[in-house]
Structure P
Amino acid sequence: MLKIYGNAMSRAFRPLWMLEELGVPYEQITVNFAAGDTRKPEYLAINPNGHVPTLVDGDTTIWESMAINLYLAKKYDEGLQPKGLADESRAIMWSFWAMTEVEEHVLKVLMNRVIRPQGERNAGEADEAEKKLAAPFGVLNGALEGKKYLLGDTFTVADLNVASVLSWARAAKMDLAKYPNLVRWLGECLSRPAVKRAQAKK
């Protein structure tokens, strides 16, 4: 059986969501990074980076949430794997884009407005990060003009990977009103039943 290390309060939410979409049986193994579990020898043996998530599928071990999801979508295709090389490449493109253009900034907003104790928050850092998100949010909003999902009319791994990162913006209560296509699309993605099942894996 597949094993996924991590919980929904971490980047492991992304493969948990994917696995719930696919309906593939799996075992979730909770790893408490705050307690140092990711630095224990037995965990470092499967992920020497000491991060979550990690996927173990038989003899295959994969790190990094986006790579895990691209693997799962292709191996256990239930309609989330894009058809054809061009759309598959676009799914990879959007996954890289989410990590390089969005994740760092949206995480700073979330940490400084929600997660850190009140006395440890840096409002200036959150505001600066939100300013930096204006450009990529504009790109995403434009890409969704006239389309239901990133690759067309069908929800794919591209949408799941990007929406999983953007879910932090919603958690941080960011004002996204200037990006109506993004808001509509994100609402549709995060209202899928598999999202609630994944979020329960805490």
Structure Q
Amino acid sequence: MKKRKLEMVLQGLKPLATRSPGLEQYATPAGIAADILWEAYGAGDIEGKAVADLGCGNGIFSIGAKLMGASRVFAIDVDPEAIKVARGNASALNLDIEFLACGVESAEGSFDTVIQNPPFGAQRKHADRAFIKKSLELAPKVYSLHLEGTEDFVSRMVNRLGGASEPVKRFKFEIPYAFEFHRKKSETLSVVLFKFER
């Protein structure tokens, strides 16, 4: 599947009907998701691989990974409503993906690759730590989005966990107005895609 086609399919996925500010349920833009998936695919980390999507939301990474030839895809989210939406999106495309409603700490299994957009920690400080730790437990290759300016923290934590990290891409991540405490119609954040290796 060409990258532009992938982006178009991901753009058409049903979004979450309701979102929790505490869970920082901000949708990953389809263009960014397609770029990340293409990066992982080009590195040989998707096609024919077992892929896990932690904090899957509407399933954008898990669905994209399956469309790019992953042999097995497992997606979790702590929000049962998100799982329901993600399962519906996968079903509409006739994709076989395993979904489970659980916290990231409870995820189990062995995978080749994790792709994730963890909470940035704006509402709950250090909310991304559990995702960093669990992703490295589950797979030797991880693609993870984090706020620009956290590079040192992320690298130190990955190193402490016995891995290596490398910033591979930077994106402008637009967050549209979604919650009462938002003051603008949208806000653009600078984010970094890291690749972790165990």
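Values in this text are rule-based calculations from the coordinates and carry no lab data. In this text, all values refer to a predicted model and were calculated from it rather than measured experimentally. Cβ atoms are built from the backbone, for glycine too; each structure is taken alone.
Can you tell which of P, Q yields -9500 when helix-only ellipticity at 222 nm (-39500 (n - 2.57) for each DSSP H run of 4 or more, over all residues; to 500) is derived from it?
Source structure: Q.
Work out which structure the value 3.8 belongs to, where distance in nm of label points 7 Å out along Cα→Cβ at positions 1 and 153 was derived from one of P, Q.
P
Among the shown structures P, Q, from which was the value 4.5 of distance in nm of label points 7 Å out along Cα→Cβ at positions 41 and 113 calculated?
P
So mean count of other Cβ atoms within 10 Å over residues 49-56, computed for just one structure, reads 26.0; which one of P, Q is that?
Going label by label, the one that fits is Q.
Determine which structure produced the value 9.9 for mean projected area of the Cα convex hull in nm², calculated from the coordinates; the candidates are P, Q.
It must be structure Q, since only it matches.
To test your reading of the models, identify which of P, Q gives 18 for relative contact order in percent (Cα under 8 Å, 6 or more apart) when calculated.
Q
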